[in-house]
Structure I
Amino acid sequence: MPQTLTEIKEELAARGIRPKHTLGQNFLHDHNQLRKLVAAAALPPGALVLEVGPGTGTLTETLLDAGCEVIACELDRDMAAIVGTRNAHRMGAGVGCLTLV
């Protein structure tokens, strides 16, 4: 399940990370909006999605839960580490899997 705003703040604080607004880092956290966003995209099961700037991975996880294959590109190594750690069990290629670039 995607993180709440409180969980995102706690994880960033625990890792000593501050959002880099120069990279436009803003974090999606409203579970209802995430579900609506994915539903509005009307992606078929197994759809390949390129996500640019996944941040902590809340949209990533919603897409994976919907059965998409996600290629996530993250410039910030700190954020990439969070997405990779939170989704280590989903790394690979195929439906419901994540490739982190």
Structure II
Amino acid sequence: MENSVVNRNTLAAIAPKLAELTETVLFGDIWARRDLSPRERSLITLSALTALGKTQQLPWHIALGYQNGLSQAEIVELFTHLAFYAGWPAAASALTCLNEQETPCP
């Protein structure tokens, strides 16, 4: 996962302000709000990244989804559902990210 996504240390070295905003605003505020659970936020984020074709960010968010209580079966079902709304190529690309150890995420 480290190869496909800019990790926190790399982000901080390249764009310190963006790293700070990511920590304090995105994860410190937005993800911490109580009206949606972290699990629900993971579903939403995986959906948005898939629909937008931002597969490079998916491995990190898939791992976070697991931490937030999602199962692999639920993520597969999410991508299957999205095939009909975001397109088959977007869903197929997202599915390859579940198996990134064998095949890099597109």
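A value of 15, 44, 34, 8 was computed for P(r) over Cα pairs in 10 Å bins from 0, in percent; which of I, II is the source structure? All intermediate terms of the calculation are to be shown ahead of the outcome.
Details: I: 16, 51, 30, 3; II: 15, 44, 34, 8.
Answer by label: II.
Given a value of -11000 for helix-only ellipticity at 222 nm (-39500 (n - 2.57) for each DSSP H run of 4 or more, over all residues; to 500), point me to the structure among I, II it was derived from.
Details: I: -11000; II: -17000.
It was calculated from structure I.
Could you figure out which one of I, II the value 19.2 for mean count of other Cβ atoms within 10 Å over residues 54-61 was computed from? It would help to have the intermediate numbers written out before the result.
Details: I: 24.9; II: 19.2.
Computing mean count of other Cβ atoms within 10 Å over residues 54-61 on every structure in I, II gives 19.2 only for II.
Which of the displayed structures (I, II) returns the greatest value of distance in nm of label points 7 Å out along Cα→Cβ at positions 46 and 86 on calculation? List each step's numbers first, then the result.
Details: I: 2.8; II: 1.0.
Ranking I, II on distance in nm of label points 7 Å out along Cα→Cβ at positions 46 and 86, first place is I.
Among the shown structures I, II, from which was the value 1.4 of distance in nm of label points 7 Å out along Cα→Cβ at positions 38 and 78 calculated? Mind showing how you got there, number by number?
Numbers: I: 2.7; II: 1.4.
Only one of I, II returns 1.4 for distance in nm of label points 7 Å out along Cα→Cβ at positions 38 and 78, namely II.
Every read-out reported here was derived from the displayed coordinates using simple, explicitly stated rules and does not represent laboratory data. Remember, it's a predicted structure, so these values are computed and weren't measured experimentally. Cβ atoms are built from the backbone, for glycine too; each structure is taken alone.
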